[in-house]
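Undergrad: Multiple structures follow.
Just so it is clear, none of the values below were taken in a lab; they were calculated from the coordinates. What you see is a predicted model; the values in this text were computed from it and never measured. Cβ atoms are built from the backbone, for glycine too; each structure is taken alone.
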Structure P
Amino acid sequence: MNTGFRLLRALVSLWLIVTLVFVALRATGDPITAIFDPDNFTAEALEAYRRQWGYTGTVFDQYVVYITSLLRGDFGFSSMGNRGAAAVVIERIPATLQLVGCSAFLMMAIGFPVGAYAALHDGGRIDRFVMTFSTVGFAVPNFVMGLAFILLFSVNLRLLPSNGYGTWQHLVMPVLTIGISQSAIFTRFVRSAVLDARNLQCVTSATARGVAPWEVFWRHVVPNAMLPLVTITPLLVGAMVAASAVVESVFGWPGIGRLIVESVAQRDLAVLQMIVMMIAAVMITTNLVVDLAYAQLDPRTSRARAH
């Protein structure tokens, strides 16, 4: 599969997502009557708002106008912010990047060593403890974990602020909430990847030749275990954006996740559409890069596709 076809597939996927989201949001009803009480506004005033925010005509008419505007770089008008939707979304990106970046670092800092150590002690007490911990961490909802951290660090110990943004103290609990939750999943993937790599013939042969265990691990197990992790890690990082919708609301963090909740409550379709399109573009681009990188990391993939 050549690069050109992958790019075409990515563009088609993005177009389909944009189209489905556009139709789904319009299917929920007239956003103008959801925002404004028809009993308190004249029909002329409501129609003026429809023209201003692009809600006039049929759904197909609105779709044609929306796609045409996108091609011009116009992402619509935010009814909530009373300005362009792009400006409303862009100003929230740094806060989310900070939160997701730190959470991803924590996820990998916990998941890599803990998952690998559990795999090297497969079936032992440590392995069973790690699997139990990962199951509990995955099962506990983010908002429950976040509230537990608030009760512990803010209410009881009075060490950290319960909500807000601007200092490293405000960052600690949101990062712990997302990072620990995702590390529970990542740990299981790391453990599985290491166990699979330990069963490879190259590892068995190196062990039979008397190669030191640490050398076998770093030279044979780790490189082979990295291949599946290269695929799953970006997907987990992308899932953090979805998790941030709840976490940012709990901790009052002014990022994209909280903006999603606010735009849904305010029926700001332009902002919602841009956020979904932006997240879809990032995920599709990430998958494309991972697909290309995987072919380089595993030559067998390239040879299989060549045949």
Structure Q
Amino acid sequence: MALGFFSRLKEGLTRSTQKLTEGITGITAVFRKRRLDDAALDELEDVLISADLGTDVARRVIASFRRSRFGTEVTDEEIKQALAEEISAILEPVAQPLRLDPAKRPHVVLVVGVNGTGKTTTIGKLAQNYREQGKRAVLVAGDTFRAAAVEQLQIWGDRVGAPVIAGGRNADAAGLAFEALTKAATDGADVLLIDTAGRLHNKAVLMDELRKIIRVLRKRDETAPHSVLLVLDATTGQNAVQQVRVFKEMVDVTGLVVTKLDGSARGGIVVALAETFGLPVHAVGVGEKAGDLRPFDAGDFARGLVGM
């Protein structure tokens, strides 16, 4: 029987969970016969940091434990439960689905991120999800430097019945975006999903290109893009924090998608991102199929991360 999404998420988070649960079990073994004290809290803080939750999250959790549980006897299951509640509280405000504005026809979504994070696949999955909701999508192969990205998007377009606007190698991405917006508006499409290049080794060139795309889109619709989606690869761990900082410098990032949680020991990075930036986490991915990209659920993720 095929695993459900939560089971896939929990399975994907197993390696992240292992870091936490082994650390928690080791700590509780030490103080099982005595009360929660400073030494135990220091050890727990180290465990949380090593699991990619980040120092800010670790301090916040420990401060809460100190207020509510200091001096009490606790089991590892009680710590897991309390930890899940703390993590869920951090994630709840950012767990926001990507909603299309029905007043915008089309709602323009600019998808950004470094190469290899899964931008193109994410666009294809979003297009299929929208099709299942009865919405019409148009796709733009704006990563014109990588032939594979164009081909991949065209395959997704064929699969989901969405037109794909593509040009030749090194074509002008801004011109393609303008052409696609014109077509999408004429056809009455609900959403325009624009793929982009992600060559961070030359940040200035990438920044210029992204800004040009936005500038040209606004000649057709001064409010576009309506969403700027940054796609992050969970396997990069703390490097994802730097990627958010860099892309926020370039464009007004409005939300995140975190991919490859099925192959990462660094799922805790989602919590660090939520605490550091407070940007909406619209969806998480645990595989290659369209159904493997789902709206982000704070409670499910928190329980999966601590192994509950």
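Undergrad: Mean count of other Cβ atoms within 10 Å over residues 95-102 computed as 19.5: which structure among P, Q?
TA: That value comes from structure P.
Undergrad: For which of P, Q does helix-only ellipticity at 222 nm (-39500 (n - 2.57) for each DSSP H run of 4 or more, over all residues; to 500), calculated from the coordinates, equal -25000?
TA: P
Undergrad: Between structures P, Q, where is Rg/Rh (Cα atoms, Kirkwood Rh), for residues 159-254 alone highest?
TA: Structure P comes out on top.
Undergrad: If P(r) over Cα pairs in 20 Å bins from 0, in percent comes out at 26, 48, 23, 3, 0 when worked out from the coordinates, which of P, Q was used?
TA: Of the options listed, only P reproduces it.
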